[in-house]
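> Multiple structures are listed underneath, in structure tokens.
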Structure I
Amino acid sequence: MKLISIMETRSKLFIWRQRIGYGSADFACNLIWQMISLYLLYYYTDVAKLDGMQIASMFIICRLIDAITDLLFGYVIDKTSTRWGKSRPYFLWGAVPFAIFAFLTFSVPSSLSESATLIYCYLTYTGLSIMYTVVNIPMASILPALTDDPQERTNLATTRQFFAFLGSTLISLLGLKLVSFFGNGNDAVGFKYTMFVFGVVGAGVFVFTFFNVRELPNRGKIGQKLNLSSALVSLKNNGPWKIFAVNIIFMWIGYFLQAGALIFYYNSVVGSQNLSVVVATIMSLVPVISNLTVPFLARLYSKKNLFIIAAVVQIFGCVVIWLAHSNYFTIIIGAIISALGYGVKTSIYFSMQADPVDYGIWKTGIDTAGLQSAINGFLGKIAQAISGGLSGVLIAWGGYKGGELIQTDKALNSITIMYLFLPIILNAISVVVMLFYKLDKIYPQIQKDLNERNHIIK
């Protein structure tokens with residue numbers, strides 16, 4: 001009896017160690033990438049002294065390279081075979097190079113000529129983007145291999161989102177303070193040493209992840225030998241994944257549109273810069289809380305139904321904001337409702353990514369976890385690009401004038417469309433798309449069949 005108790009305790013400790021190990025990888029990613037998202041443009045313009053058009057061209061070219069490397073690296077993961085598994089070794093192999101490129105990206109030498117500076121920025125930013133792919137795609141591709149229990153996959157995805165929010169919040173609160181502390185008025189020095197600290201911490205966390213996650217044995221060894229054509233055929237025959245992939249486009253276009261329009265809506269339409277800060281804080285912190293409810297909710301609802309409910313809650317929050325007009329209290333209530341839905345939806349989305357991988361193995365005998373994760377990430381970047389284009393078109397159509405306190409009605413309408421109406425419509429389309437997702441119903445049988453094939457005794 002005592003032996004059984006000890007074994008159960010060890011099992012629980014391993015489960016929690018793996019959850020924390022897996023989730024902390026996204027904390028490490030966000031330490032670096034949130035700095036890139038928030039401050040790299042400022043660093044390039046005000047510290048490296050690059051021209052705006054040079055930066056725009058570089059970002060576009062690097063994104064194209066990034067998209068190609070995403071797809072290639074997904075295939076590389078599927079072809080990887082080590083004693084540590086397919087995805088796990090890349091946390092170890094990519095940790096130090098990712099940290100080095102992060103440091104170099106924010107360490108542009110002041111002695112370089114203008115052309116040499118531009119070349120340096122191209123090389124370091126492209127290198128950083130590639131290394132981000134190396135450590136980030138395995139976070140999605142490894143999930144199906146960590147456990148075959150749908151509930152535990154949800155727990156792992158929830159933990160990942162919690163640590164991701166934690167990393168983003170930490171950068172928002174401390175990023176510029178550390179730059180000021182290390183630089184003492186010199187931004188070049190401040191950014192360099194801040195990224196050194198975050199790089200060292202991030203690399204250490206990735207190594208921690210490597211030592212605290214374990215891929216299940218036998219996965220991907222029951223099917224055919226993988227080649228690109230067979231992998232693509234497997235994806236073509238994977239109906240649940242195709243539905244999930246279509247949903248990625250609508251879900252993330254809506255998110256990026258709303259995120260980009262937030263400051264415009266509250267500054268110009270509502271007329272309160274302070275409220276934009278409040279709502280931005282709500283959208284950062286409230287999802288952390290709602291994210292923690294997902295493991296409990298996943299016991300009550302299927303993943304599909306939970307995603308749909310969360311999307312409807314998010315839509316309702318947007319409607320409340322629209323009806324509130326300039327009533328600050330009602331706007332805050334609407335923002336909280338919307339953020340609650342977003343937090344649940346995002347967590348269950350990451351949990352759902354793993355299930356079509358199992359369907360593909362069950363149907364075709366081919367494990368395409370890496371390729372699926374890469375294409376999912378690629379589609380997310382396409383969605384971000386589309387949302388950026390739509391935002392530009394709407395701003396131009398409305399005649400928005402930057403820096404002016406009073407905007408025309410047409411400009412205000414274009415901002416409202418971008419912040420509320422299009423996200424509502426896109427979330428509604430996302431709900432309709434998910435109605436065709438039937439994997440939850442047959443997943444228990446898939447799990448049973450795969451366990452039998454792999455001789456895993458439950």
Structure II
Amino acid sequence: MKLHYKQTAIPLLLTSLFALTLTACDSEQDATSGKSTTLRQGPATGILTDAAIEGVSYAASSGASGITDAAGLFKFNYGDRVEFRIGQLNLGEVPGAALITPIELASGHANKLQNLLILFQSLDADNDPGNGITIPPAAAAALDASIDLKTAPEDFVNAPALLAAREAADIPGDIRTAEQANAHFLSQAVNLLGNHLWANYDDSSASFFRMSTDGSGEYLHGIATADDVCDANRSCGSKVVFTAGVEYGVAEATEVDERGFKLASTTEVDTNLQSGLSHPRPTWRIHTDGDELIMSDIVVVQREREQASLFGELFHISKPIELSSDDEVAETEVQETRYMKMDNNPSDIVGAWAESRDTIKTPTLLFFANNRYMLVDPVGTAGQSAPSACAKPGVEFATYAYDTASSALKLSTFIYNTSGCAGLSEHTGQALTFKIDTDGQSATLGREGRTPITLYRISI
């Protein structure tokens with residue numbers, strides 16, 4: 001029997017009471033609470049990038065050292081501090097991570113971020129960062145420590161040491177302006193974010209992002225979460241703000257600061273209301289260190305409860321907020337949401353599977369390591385051998401059991417289903433087969449009386 005997930009509007013009073021029992025919890029945030037995180041340790045390889053940056057010296061606290069290669073690669077151990085230099089100029093010392101950009105090296109300083117972009121791109125041997133950045137040894141040798149990376153960018157572009165380094169390596173063209181340097185870095189943003197599939201989940205909710213790496217800016221987002229009538233500041237109303245659903249569109253970075261990129265998106269499919277990238281707040285930012293996708297926002301600090309009972313607290317917070325003066329502003333804080341790389345087991349079902357390997361806008365099935373299954377379907381055709389009027393774009397979220405030896409797959413306890421008759425919810429409790437090919441990179445999903453579906457592993 002087909003299960004139908006109903007989007008139910010909750011009366012304001014009951015919603016407020018429920019919100020009070022979950023103090024400072026946002027369902028969007030709940031779905032991305034970091035419960036699936038794992039401790040990273042041991043030797044690793046990272047990438048230094050604006051575009052990939054070659055010719056920068058590095059030294060890790062565990063002893064690894066060298067010069068970044070054409071791919072921007074450097075070696076470190078998780079837990080290391082890694083120092084980067086060009087010649088005698090110290091660019092910064094940061095925790096070792098799979099991806100280091102000027103955002104990390106700037107360590108929260110706006111001028112330094114801007115000047116690092118100018119520096120890297122202006123020292124590129126062919127003055128074309130679009131094909132990667134190569135810093136010539138002659139430029140590195142000529143660069144001394146007199147450059148102040150925290151000075152105003154308009155002064156930095158005229159720094160004598162920067163001019164001397166360019167002349168020493170006979171670099172063509174002009175020093176990059178702040179506008180040119182920003183434009184290049186912004187053009188790399190979605191590709192950087194798309195290096196991995198990103199997920200965050202627990203036993204009752206999940207959120208997933210897939211972004212393109214081909215420069216198109218395409219992205220796919222799915223979220224399985226309870227309806228929420230409260231926004232990021234926990235300001236609640238009578239209308240649902242966040243809901244389970246799917247989002248597909250094109251995103252581009254419009255700004256960058258010390259917390260990351262600000263994105264603007266054009267959506268083709270959006271059934272999750274204000275979840276995802278379709279309604280970014282002005283202070284919302286996103287970036288990645290190669291191991292995590294990190295979203296942050298500046299939100300109002302939640303006050304502590306002052307009443308013993310829920311009803312007392314409800315009526316207490318209904319009173320107008322009194323400020324001591326017209327100049328007083330609400331206290332704010334930076335709130336982060338972190339996504340991990342999508343689980344993947346090459347010899348098992350755990351991972352992300354799609355009907356098309358190279359297409360972002362395609363039904364995608366996720367099998368998490370905690371035996372939870374999620375469908376993210378931006379077209380409403382998952383599991384359908386022919387178009388069906390009852391199928392629509394949406395998500396499913398359920399429990400699964402899989403036997404590797406027999407390839408038997410069984411789904412149960414569908415918590416969310418917003419995709420109508422698309423997907424697998426009508427097969428609840430039935431025996432399905434999920435036969436993984438010997439290379440582990442494709443599989444055949446079989447259902448009684450239905451045409452088998454070929455799926456491709458897209459997680460790594």
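Read-outs: derived from the displayed coordinates by stated rules, not from any lab. Treat the numbers as computed from the prediction; the structure is a model and nothing was measured. Cβ atoms are built from the backbone, for glycine too; each structure is taken alone.
> Taking relative contact order in percent (Cα under 8 Å, 6 or more apart) as the quantity of interest, name the structure among I, II where it is greatest.
On the way: I: 24; II: 13.
Biggest value here belongs to I.
> Assign the value 38, calculated as percent of Cα pairs over 22 Å apart, for residues 281-368 alone, to the correct structure from I, II.
Corresponding structure: I.
> If mean count of other Cβ atoms within 10 Å over residues 49-56 comes out at 13.5 when worked out from the coordinates, which of I, II was used? Can you show the working numbers first?
On the way: I: 13.5; II: 22.5.
It must be structure I, since only it matches.
> Right, another one. Ranked on volume of the Cα convex hull per residue in Å³, for residues 193-328 alone, which label among I, II comes first with the largest value?
Values: I: 222; II: 162.
Comparing I, II by volume of the Cα convex hull per residue in Å³, for residues 193-328 alone, the maximum is at I.
> Given -0.43 as the derived value for log10 I(q)/I(0) by the Debye sum over Cα atoms at q = 0.07 Å⁻¹, which of the supplied structures I, II does it correspond to?
Values: I: -0.37; II: -0.43.
Source structure for this number: II.
> Could you figure out which one of I, II the value -27000 for helix-only ellipticity at 222 nm (-39500 (n - 2.57) for each DSSP H run of 4 or more, over all residues; to 500) was computed from? Working shown, then result.
Working: I: -27000; II: -4500.
Computed on structure I.
> Identify the structure, out of I, II, from whose coordinates mean projected area of the Cα convex hull in nm², for residues 73-168 alone was calculated to give 6.2. Display every interim value, and only then the final one.
Numbers: I: 7.8; II: 6.2.
Working through the options, I get structure II.
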